[in-house]
Structure I
Amino acid sequence: MITALRIRGLGVIEDASIHLQPGLTVLTGETGAGKTMVLTGLSLLMGSKADAGAVRNGLEAAWVDGEWLLPMADHSELIDRLLDAGASVDVEGGKAQILMARNLAAEGRSRAFAGGRGVPATLLAEIAGELIAVHGQSDQVRLRQSDRQRAILDRFAGEPALEAVARFRSAFHSWRDAHREVVHLRANREAREREAARLSAGIEEILAVSPEPGEDVELERQAHVLSHAGSLKADVLQAHDALVGGEDSEQGPVDAMQGIARALRALERVSAVDPATGSIRARLQEIASMTAELASDLAAYAADVDADPRRQAWVEERRRDLAGLRRKYGSSIDEVLTWLHQAEHSVGAIAGDDDRITELDTAMPALEGELEQAALRLSEVRTAAAQRLSEAVTSELVGLAMPTARFCVEVHKRADMDEYTGNGADDIAFLLEPHPGSGPRPLGKGASGGELSRVMLAIEVALAGADPVPTFVFDEVDAGVGGRAAVEVGRRLSRLARSAQVLVVTHLPQVAAFADHHVVVTKDAGGVVTSSSVRAVQGEERVTELVRMLSGLDASEAGVAHARELLAVAEQERALP
C-alpha cells in the first residue's frame, strides 16, 4: 500500500504531506481546497502526462513523492523490475519500501525517479499501474465506450483471456499481412509490370555501355591530360634531362647524376680519413638511387604521353556515353551502378509476383482456419466471463440501493472476418436494466450519473476479486448519488477496504462516515494549502466536519445529531463479519 504522499508547489498546494494507512481513507474539504491536486499528484506518480500549468505560480518546479510498503512475496516481479532499472529498494521483515517521485518544471520538462534513480515516466506507469487503480468522474464517460468495456471484460476474465487474446493477435496479424499482400499484388499487377518494363529498359541501356566503377573520374583525368599532351611532354623531358643529362644554353652541360657521382667519390676519400662521415655518404647514396628511379619514371611517363587524336576522340565519345547514363540514373557512375543493382533486384521481385500470389493463395485457407479457431476460443472465454461479470455486478448493485437493477454484458461475434480487429472478433456491450420492465439499455443511453457511479463502483468491486490491486482511489465516484444510495456506497467502499487500501475524495457525509481514517484539506487565508492544512480528524473534529458537509453550518444541533447517527451506522457496519 501507499504509506505517504508529499506534494510541493502543485496548484494551490505549497507543501503538504499526507500519511496514509490501511482501510478506507476519505479526503474532504470545501470546493477548491486542493483535493483534486492530491489526485493530480498521484496521477503524476503513475506516469501520466505532465502539465507545466499545474506548477504553482512563482515557483520553478513542483515535486511529488510517494512511499509504498509492499509484501515481497506478492510483488517480487515488480521489485525485480525496479532493481533492474537501478532503483534502490529497502527490504525489512519481508516487506519492501519503495520511493517514487516526479519533478515537473515550470518550463514544461518533467523527470521521474524510482528508488533515488532517474527512470522513464513509462516505468512509473508500469509499476504504479500494478499498485493503484484510480477512478474518477471521467471514467463514467470512458465506461460507455466499447473499447473500455472490452478491456474491463478481459481484465475480469484474467489469464485465460490474456492467453486467448495473445493467440488471436498472432493469428490475426499473420492472416492480415498475407491478405493485404495478396490484395496489393493483384491490385497493382499492371502497374508493377509497367514498372518492370521501365526498369528493364534502363538495365539494358546501362549494360550496353558496360561502365566500370569510377570510370567517369578516370576518363575525366585522361581527357585533361590528352588536351595538354604537348606541354606535359616538354616539361617532363626537361625534368628528365636535368637529372640524367642535357644541354642548357645558358649554364652549359647539366647532369645531376654526374654531380652526385662526383660528390660520392669525394666523400669516399673523406670517409677513408674520418669514418664519422660514413652516414653522410650513405644518405647521398640513397639520393643517387632515388634520382635514378625518378629519371626512369619520368622517361616512362614521357613515353606514355601521346597527343594521339584518335585516343582523344575515343575518350571524349566514352565520356559522352557515360554522361548520358548519369543524366538518367545517377550523378556519378558509381550511383548509376547502384541503380542498376537495385533495378535488377526489383525486376526479379516483380517477376516473382505470380509465384508469390500462388503461394499466398495456397496459405490463406490455413491462416483463415487458424484465425477462426482463435476467434472462437476468445469469444468462448469472453462469453463465460461476461456471464460471471453480469452476475457479480448485479449482486453488487443490490447492495448499492439498486435492488431491482440488472447488469448484463453481451458478447456478439462478428461474422465477417474482414471486420475483425487486433482485439478480437467480438462486439462487447454493457447493458443496464434499472428496474424490471424498463428493458436493458446501453450504459450511455438512459443511465443517470448516479447510476453510472454505482455501476462503476460495482464493476471495480467485481474486478477486485478477479484482478486485485493494493490501492483503490476514487475521485467523487459518488457524484449524482444521495440519500440512502449514498449510505450504501459508503457501506460498499468500507467492505472493499477490508481487503485493500481505499482512498476516496468525496463531498458526501454519508460516504465519509464509513471511513476508517478521515483527512480534511483546507486553505489558509491566502488561498494556500500547507502541511498544517492537511490533517487527520477524529472524535469531535470529525463530527464537526461531517456537520459542515451535511448543512454547511458548524454549530447545527440537527446536523450534529445526524452526523453522530451516520457514524453509529458506519461503526455497526464495520463490526459485522
Structure II
Amino acid sequence: MTGLGETLKLARMNKDYTTPLTSLPESFQQKFGELIQGAISGFDRLRLRGTLRHLFKASVMEAYLNASRVLLKDFGTFAEGITRRIKAGVYALAEKEQRPYVYLPSCQTSKEDTARAIATRDHIEQGLIAILGCVEPCLSYTVRGDRETKQIHLVLGQRRGMHYYYYYQHPVVGFMQFRLQSWFPFTLNVNLNGREWMARQLDQAGVAYQKRDNCFVWIADLPRAQALLQQQWEFDWAPFLSQWLAVCHPLCQEIGQPILQQYYWSISDSEYATDVLFKDTDSLGRWYPRLVQHGISSFASPDVMRFLGRRVPTSTGRVCGQFQGEIISDLKHRPEGIRVKHSLHGNSLKVYDKQGSVLRVETTIVRPAEFKVYRTAENDPDGKRSWRELRRGLADMPRRAQVSHAANQRYLTALATVSGTTRLSDLVQQVCRPIVQAGQRYRALNPWSPADGALLRAISRGEFAINGLRNRDLQGLLYTGKVSATEQRRRASAITRKLRLLRAHGVLKKVSGTHRYVLTANGRMIVTALLAAPQADVDKLSQIAV
C-alpha cells in the first residue's frame, strides 16, 4: 500500500505535470541546440462534444417521450417539429447578423475552407462569418417495428441528417466552429485551434511573431508564448460553452427539460503539438530526411507502445501475445512535405515539417482510456485516489496535456539518437566503465549481458515514463514466482543495489519525497542508444565502416 506521504506527493506530481517546465528534452537540445530558436508545446486542435448523454439509451429516450406526452408512433412528427424550429433559428440568426447561410450539397466539401474564403472575401475579423448547412451521417433515432412482438420501438443507429455549422472569429479563441445536429439526440461539436487562439493571446500581450498557416515560424518571446499556451489548459470552459450554446442552440434548455438534463461536455479528440522552431529552412532541411528515415526504420512496434505509455514485456522486448489491437507506422508524402505517423488503438504520434523550418511532433488522443490519471472515483469524490482511466471529461484536460507532452518528449528523445555527430562510444562511455562516487566504487554496466540488458529494458518501459518506477515494480519484472519472506527481502535488497548503481551512473534520479525513480534526460538518451545498438543491421554497419 502506498504511504500517505507518497500519495500526497503523487497527487502533486499529477497536478504539477500540467505545467511542462521545458518544451524540449535535454538530449534534443544538445543535439540540435545550435540550429534551433526554441520550441512551444500545447494543444493544436481541440474537438469538444456536447451531448444529452442519457438520451443515447433507447430506454431513456422512450421514457423521455413518455415525460413529453408523446407516443412512440408520433416520434417522427415530434422530432420534425423541433428540427423545423432549429432550422428557423438558423435562418433568423443569419438574418440578424446579416451573414450568409450556405447549403453545401456534398459533405465532401471542406467547410473550413469555405468559411475562411467567406471571411477573407467579406473582411470578417470578428463575429459570425457564415452558417453552413450540409446533410451528413450521424447517430440518431428511428422508429422500427418488431415482427415477432408486433410492437414498435426506437432504434439508435447510423442515418443521414442535416447539420448546421456556425463559423466565428472569436475575440479570444480566434477561428472556431460550432456544429449542431438537427435531429435527436442533437449532438454538438465545438472545434477550436490552439495556435489560432495563441495568435490572439500574442496580439493582446504585444508579442511580435510570424505565422504562416497554422504554424509560428518565429516568436519574439518564446517563454511568454509558452506561458500563454499553458493558460489554455486552465481556461474556464463552463461559461464559455454556456454562452455559445445559448447563441447557436437556443432550444437546448427546452429539449433537456422533460428529464431535467443539461448538456455534458467532453473532449472528442485532441491534438497536442510540440513545435521545434529551427533558425532557417536549411537547418531543418539537412536533418529532416535523416529524421524521417530514423522514425520509419528504427522504431518498431514496442517502441511505439513505449512512446504512448504502454507496457512492453521486459523478458522479450516484444509486444505481448495477448495484446489486442493494431500498431501501424506509415510514411506519407504530402504536398508540403513528408509525414511519419505511428498509431496504436486509434491514438497516434506524428512528426512532420511545417513551413520548411518547423519540426512538429504531435500526439493525437482519440481513446483516452489508454492512459491513466491519479484521481478519485467519479461516484466518490472524497474517496481515495488511485491511478484510473483518463476520462473524456473537461476535468481531465490538464492530464491529457500532460500525457501528450510526455509522449512528444519521449519521441523527440528517440529522434535525438539519429545518426550524426554524436558517437555511440562518446555517449555511453560514462556508464560502460567503473566509477568511484563518494568513496564508493560502482561497476560498469554491460548492456549486452542478459542481466543488465533486462534491467535497462525494464527501466525504459513506457508506463514508467510519467509515473516513475519503484523497487517493487522492478521486482515484478526481473523476478518471477512466489517466494518466502526471506527471499523477498533478498530480492528487494538486490533491486536497491541496482537502483543505487543506476543513480551513480546518472541514469536514474529519485523523485523527492517518494520511493519512485525516473530516467534522467541523459539517461533516457543513453538507454535508448544502448537498447537500439544490438538491433543494428550488420550489413549497414559494414557499409558505414567502409
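What follows draws every value from the coordinates through simple rules; no lab data is involved. Note that this is a predicted model, so its numbers are computed, not measured. Cβ atoms are built from the backbone, for glycine too; each structure is taken alone.
Source structure of the calculated read-out (log10 I(q)/I(0) by the Debye sum over Cα atoms at q = 0.08, 0.14 Å⁻¹, for residues 79-374 alone, -0.81, -1.16) within I, II: I.
Each of I, II could give mean count of other Cβ atoms within 10 Å over residues 175-182, but the derived value 15.9 comes from I. When distance in nm of label points 7 Å out along Cα→Cβ at positions 87 and 199 is computed for each of I, II, the one that comes out at 5.1 is I. Source structure of the calculated read-out (relative contact order in percent (Cα under 8 Å, 6 or more apart), 16) within I, II: II. Here volume of the Cα convex hull per residue in Å³ was derived from just one of the structures I, II, and that gives 210; the source is II.
Looking across I, II, the calculation of Cα Rg over 2.2 N^0.38 Å, for residues 343-494 alone that yields 1.37 traces back to II. One of I, II was used to compute distance in nm of label points 7 Å out along Cα→Cβ at positions 55 and 455, and the answer was 4.2. Which one was it? Structure I accounts for this read-out. Structures I, II were shown, and helix-only ellipticity at 222 nm (-39500 (n - 2.57) for each DSSP H run of 4 or more, over all residues; to 500) at -19000 was computed from I.
The value 10.4 for distance in nm of label points 7 Å out along Cα→Cβ at positions 263 and 511 was derived from one model only; which of I, II is it? The correct label is I.
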